[in-house]
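Alright, structures below, take your time with them.
What follows draws every value from the coordinates through simple rules; no lab data is involved. Nothing here was measured: the structure is a model prediction, and the numbers come from that model. Cβ atoms are built from the backbone, for glycine too; each structure is taken alone.
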Structure 1
Amino acid sequence: MRYNEAVGYILDIPRFTKKNDAAHTKIFLKHLGDPQNSLKVIHVAGTNGKGSVCAYLDAMLRSEDRRTGLFTSPHLVKINERIVIDGEAAGDEAFCEAFDAAFLAAREMEKDGMSHPTFFEFLLGMALYAFHRAGVEYAVLETGLGGRLDATSAVEPPLVCAITSIGYDHTQYLGDTLAQIASEKAGIIRPGVPVFYTPSSQESDRVIEQTAGKNKSFCKKIGKDAYEILGIKDKHIAFSCSSDYYGNTTWKLNNTGVYQPDNAMLALEVMRYLFAEKGRPQRWREALADLKWAGRMEEVLPGVYVDGAHNISAIEGFVKSIPEYAKGNIILFSAARDKEYEKMAAQLCRGLPADMYIVTQIDGDRGAEAELLGDIFRKYTDQPVIAAESAAKALAYAFEHRDGRRIYCVGSLYLTGRIKGLIQEGRTDAGL
């Protein structure tokens, strides 16, 4: 099947399937030849930061000369971004080869009276198949939603688990307390499999520790005492590690998010477990400094930033990451309907006063309406609030009225992807 036809088929899957359990995913993988069995899997869950942790792990594993596969979601511009092999998104030919295998497996399941794999299941199967075909050794898998019932949990047992910060998101599916959400995230923990986690709250930490205890799994909390932030300079954040294992040196991330050292330390401790005395932290340091993780406090043009913060705790981290000298900027915002966008808007207006707020609707049915978002922002600020009907018009308006100010695009990874796509196409002029 040609690439565009394959992508069209995948994007259409949500229209004709239903949510499946782990047993269903395992059968799907069996039809694919159980490609996961040849992989050393690192399983990552959490509310915020799991994509960054996965990217840091992938980069450091490659610095150890290991062949890697990275499965993350969502994609920003092109769907191939979800399947990364040795640091590069799968090419169209490899993508189509994996699609053909998954398509045939799905057809076989339907012949047996089973439901078609979900959108996420299908892409997971494609990724694992592609990893196996490419001779990948380590596969880093990011959960899509939660953990306990996530399709990635059908790949077991993992070599090690990591859980990032826990916050309020997808409460309609995961529960409305931090303990309930943590219970779903901690569902990735398997008997005897070590777990490393970032502390968030007493109630969520307790759930993770108890789940690890029930599974007789080694459990280590990676708190803020594991590192010290040294400062933000030249678009990098610098920090030092408390343990002598990493050496008496400065570590840098190609990012200014104050929350990123948390993610980096979690990834570092997983690497320390995997490689112990055979590890080469100097190589890890270089890998982290060189890595650019798209969509997370990413400067896509001079003075234009995109950040995928899409829930309350992530917006809080975003606000803390904006330097004092950068106040007086333009905020371009959009959010999905199922997010707590009013609380996010209130946090932005109170914590990061801007000269102008531009709101828009993300593509598709998931987006909150621009006029609704505009009315909400006007409740929390006296500054101009502009409602634009599309991301293209919102970005054009921001550039037309920029006047030397920074532009921060935030609120949704889908918005981030759309903005990046527009910029790649050169569509930043007011004549759109």
Structure 2
Amino acid sequence: MEQVTGDILQVKYALDTFYFLVMGAFVMWMAAGFSMLEAGLVRSKNTAEILTKNIVLYSIACIMFMVVGYNIMYGDAVSSIIPGLSFGLGGDNAADTVLAGGEDAPYYSNLSDFFFQVVFVATAMSIVSGAVAERMKLWAFFVFAIVFTGFIYPVEGMWKWGGGFLDKAGFLDFAGSGVVHMAGAAAALAGVILLGARKGKYGKDGSIQAIPGANLPLATLGTFILWMGWFGFNGGSELIVSNIKEANAVAMVFVNTNMAAAGGCVAALIVARLWFGKADLTMALNGALAGLVSITAEPLTPSPEMATLIGAIGGVLVVISIVIIDSKIKLDDPVGAISVHGVVGVWGLLAVCLTNPDAALSSQLLGIGVIFAWVFVTSFVVWMIIKAVLGIRVSEEEEFEGLDVGECGLEAYPEFSTSAK
């Protein structure tokens, strides 16, 4: 009997570890989605630079989270507000510990947990990349990425997912509408405010000049990649899959994630058609992403029909938000990241109260306020320091020529260059 029990525990441990790793790989693939989406929505002269930012920020996130961020987020905390500080990754679970069973026995490998969590911090940093595109110095962005992924994100992550005071206060955020998406948008907002708009975006007479992206097929591909990666983002956040109840829960999360994206896409397209008189592809793409962000805070408790509605409301909100931020507030966000991940992230956190009986509006508002205030203020300070020391904006000449040449010394599409022979 003991042998049978041991074999069952080994199979469950192996299955949950494998599930965690595969879900993490899905989320890692979202880095490709952000790269393609952003490359499609910027001008061709900035393509190589935006791609460089995305692959390097992912690498920085992995290194910084391994060195210090993971321990800040999940290590031994000083209190429910102040995290502890230690470095490096420890060993994995011993076989005897797993086979001992009981409530305290680990379900999956510690390193699989690290891998799943590290791709989340990279996702949050990717949100910043698109919002500050086409005019930020490359190395200033990398310096900020070091601080954000190693310190700013892990601290607020600890407050919720590391058992900190937000978690104790009843704040609910299943997979990160707030911890990941709103946090990334808050950091992006701070950068955009200090950075200013792209040259030619806003006229002195108050006019607004649209600056279309260079490659909408690439942006569409990026959106589909993100949509697929989100199944790992939300599905993996169930944490285990090795029993009937949890397997059913993962299936529900997958279905609801998919339906929310579909609802967001269709709703955004309809609003764009009614408002602008045309079927705007970029709004449809952002609508799908808004649906995904909307359902991320609670993808388990809604019915598929309710998930579709939650996503659809996110799709409506994102169109309204993009227009207001662009034309009224005059914040230049080339990819709509602040609207998709910030405004809709807030909606997703509030929508938890619609279907989860354990949710309280006061707790959700507390989490929204704390995460936004922490990330925005700390990011603003860091951006200001970088601006004073390194500068954060390229010269007007570099911006006109394109960041591919000025920052990377190469062009993504050299055959289209006027200097090409």
*Where is relative contact order in percent (Cα under 8 Å, 6 or more apart) largest, in which of 1, 2?*
2
*For volume of the Cα convex hull per residue in Å³, which of 1, 2 scores largest?*
2
*Figure out for me which of the structures 1, 2 the number 2.0 belongs to, where distance in nm of label points 7 Å out along Cα→Cβ at positions 241 and 257 was derived from the coordinates.*
1
*asked:* Matching task: 17.5 is the computed value of mean count of other Cβ atoms within 10 Å over residues 89-96. Pick the structure from 1, 2.
replied: 1
*With FRET efficiency 1/(1 + (r/R0)^6) of positions 57 and 305 (r between Cβ atoms, R0 = 41 Å, to 0.05) derived as 0.65, matching label from 1, 2*: 2
*Identity of the structure behind -12500 (criterion: helix-only ellipticity at 222 nm (-39500 (n - 2.57) for each DSSP H run of 4 or more, over all residues; to 500), calculated), options 1, 2*: 1
_Structure (1, 2) behind the derived value 1.6 of distance in nm of label points 7 Å out along Cα→Cβ at positions 33 and 185_ = 2
